[in-house]
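Structures follow.
Every number here is computed from the coordinates shown, using simple stated rules; none is lab data. In this text the structure is predicted, and so the values were computed from the model without any measurement. Cβ atoms are built from the backbone, for glycine too; each structure is taken alone.
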Structure P
Amino acid sequence: MLLENRTAIVHGGSGNVGSAVARAFAREGAHVHLTGRTRATLEETADGIADQGGVAHVATLDATDRDAVEAHAATVAEQAGGIDVCFNATSNDDIQGTPLLDMRIDDVMQPVAKAVTSTLVVATAAARHMRGHGVILVMGGGREAIPNLGGSHIAWAALSGLCRQLAADLGPRGVRVSWLLSPGSPDPGKHDPEAEGLLLARRPSYAEVANAAVFAASDWAATMTATEINLTAGAVVD
């Protein structure tokens, strides 16, 4: 197993991406700690992991609350002897559907501020407890050009810059930082009009995004840092 006996924190662990990543981490042997704002949905994910023989713990917290996140990371590290992986899949509370010229500045900046704050908070909290190595992963990107997404792509692009800086600052501590660029995932079994025009003619499933996160968190990606993992099926061409 690629993550056997690793300790992983998944912030936003009850969402579609976070829960898929948590299940994949547990499948590969990690002990997973799920956080989010709604305990019932976190416990549903944790119960599913336990049913498959995995190990999962839950904690309710706001990823922008530095004191709460720091306390949680310290508790996890004390119990496990350290932290190996931190994955941030928290939502950015963005407002979409209106051109920028018609939006209030506060509405544009809201997801930017939340994305940068939550990622900086959870990444630094975990990094303090990483044991001479470690991996921080974020959902980011923002290199597409799609109208009426408000501050969403601005937030994702800001995360790319933040991850590069974190990689530079944390590299001497042996901590790697990467971000996953995804065009979103379709509803299973439904026609996906957003896939039209992609080079592969389909968007990635949540499970495929999670498998990429497993690879990035594992020793197979040991020399990858300050790196974007492009899962866009050709929407963005490198």
Structure Q
Amino acid sequence: MSIIYILWLRQLKRYVRSRARIFASLAQPLLFLFAMGFGFGPTYARAGNGNYIEFLAPGIVAMAILFTAMFSGIEILWDRQFGFLKEMLVAPVPRIYIVLGRTLGGATVAVIQGLIVFTVCTIAGFRIQNYALIPVAAAFMFLIAMLFTAIGTIVGSLIEDMQAFPLIMNFLVMPMFFFSGAIFPVGNLTGLLHVILRLNPLTYGVDGLRGALSHGFAFGMAPDLLLLGIAAFSLLAIGTYFFSRIQV
């Protein structure tokens, strides 16, 4: 089990040492927060829906987490290129421990990034409505981080081209973000868009964060936790399978 702690700690050290990575991963969520939050805020208020920052902030926190979590998968390619991955794979430990260590480390880093963005959101005007649900919000943040770190592990295990990784990640990330209800209400949607939203696991993470922090749950706290948890641990199992098949 010590390998899990070692890999978790290694992920944290990489994060702390890379100041450029910290600021770069904050740029896009903060751009969305200020451009959309203050740009569409007056229109949202005139429509009678209240403060748009209050609605948008949970989605932006989820965005910060998913970007950081998914791009942790590129470290598999770095480790493969520089030989560290081979040293891990020949170690006399089950590969599931290696995946768990990397996933927990990537998820922890992503949650820290989400907390930084959440702090900026409070400065921009967001206010927590129910402090008793903060532990629930933390659980949703961690599950979102686990889910997308697992997706990053799957992609990083399947490809060897480092230049292709960001392209594939953006191809996956942006549709999942835009079709999650992060930037628009989902309560009255019907048709194909409603189906896409319900099939997107991030939808339940965003709804869970929004419900715990501000506007209430559109689908319910228990369904959000259950469906997001099932998706996260299912993808973690798939990521473990593909990681175990890596040949170095």
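Here distance in nm of label points 7 Å out along Cα→Cβ at positions 4 and 220 was derived from just one of the structures P, Q, and that gives 3.1; the source is Q.
Here mean count of other Cβ atoms within 10 Å over residues 156-163 was derived from just one of the structures P, Q, and that gives 19.5; the source is P.
Out of P, Q, which has the highest value for relative contact order in percent (Cα under 8 Å, 6 or more apart)?
Values: P: 19; Q: 27.
For this comparison of relative contact order in percent (Cα under 8 Å, 6 or more apart), the top structure is Q.
In this comparison of P, Q, the computed figure 61, 37, 35 for Cα extents along the principal axes in Å is attributed to Q. Highest-scoring entry among P, Q, by mean count of other Cβ atoms within 10 Å over residues 116-123, is P.
When helix-only ellipticity at 222 nm (-39500 (n - 2.57) for each DSSP H run of 4 or more, over all residues; to 500) is computed across structures P, Q, the figure -26000 traces back to Q.
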